[in-house]
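Each value in this text was obtained by applying a stated rule to the coordinates, not by laboratory testing. Here the structure is a predicted model, which is why all the values come from computation and not from measurement. Cβ atoms are built from the backbone, for glycine too; each structure is taken alone.
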Structure 1
Amino acid sequence: MAYYMIQVAYSKEAWAALIKKPHNRMERLYAPLDRMEGRVIGSWLSFGDYDLVMILDLPDNAAAAAVAMTFAAGGATKSVKTTPLMTWEEGIQAMETAGRSDYIPPQDV
């Protein structure tokens, strides 16, 4: 499983519907995410460029792309941003791998 941060900006129509009938949208996401073999780690409303931030545990990048496509196709969003996340252990492994790469950066010409 892998972690992803999903940021969602709602459309003005979605906000109008939520203001008319306030409710926790996350409750409607649990079953579809479960069918994609994913689960919600946490979710928060936010303000700024995005209205909702979620941390999801999903099987792979294809599942993360499917989540983003599903949200975008529903029409209630202006935009959806997906950011893959790494655990500290994965980050340290990446640092160690980078340290063994012997990469030579471009030199002044």
Structure 2
Amino acid sequence: MKRGELYRVYKGSPHDPKKFRVFAVVSRQVLIDSKYSTVICAPVYSNYDGLSTQVKVGLDEGLKHESSIHCDGLVSIQKTALSHYVGLLSPEKTGRLDEALKIALGLM
């Protein structure tokens, strides 16, 4: 598992209308490689509102349609739940993700 990879995760949440959702792994690589059982992820939604905390993704990243990573909705997910690999962000998109995360966390 690497930072910037996208995974389809079974949610099974009554609050989420979708049973599955794609998430982008955003934790630093040292945490991903550690003994910790969870990693921080950002959800991917089919809508894009043009916010500075959203990163456009789509077919190039293995998705079926244009979508966006929403950095304002970070969640901790068990590594074992990240088993259905979808794709990987390019270095350019990873840079955009870094900027969006900084904005979402108020680090700019």
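Remarks
- Parent structure of the calculated result -11000, given that helix-only ellipticity at 222 nm (-39500 (n - 2.57) for each DSSP H run of 4 or more, over all residues; to 500) is the read-out and 1, 2 the choices: 1
- Among 1, 2, which structure scores highest (criterion: distance in nm of label points 7 Å out along Cα→Cβ at positions 33 and 65): 2
- Among 1, 2, structure where distance in nm of label points 7 Å out along Cα→Cβ at positions 25 and 97 as derived comes to 3.4: 1
- Computed 0.95 for FRET efficiency 1/(1 + (r/R0)^6) of positions 9 and 89 (r between Cβ atoms, R0 = 30 Å, to 0.05) - originating structure among 1, 2: 2
- Winner on distance in nm of label points 7 Å out along Cα→Cβ at positions 57 and 73 once structures 1, 2 are ranked, highest first: 1
- At a computed 18, 17, 14 (semi-axes √(5λ) of the Cα gyration tensor in Å), which of 1, 2: 2
- Comparison of 1, 2 - label where relative contact order in percent (Cα under 8 Å, 6 or more apart) is highest: 1
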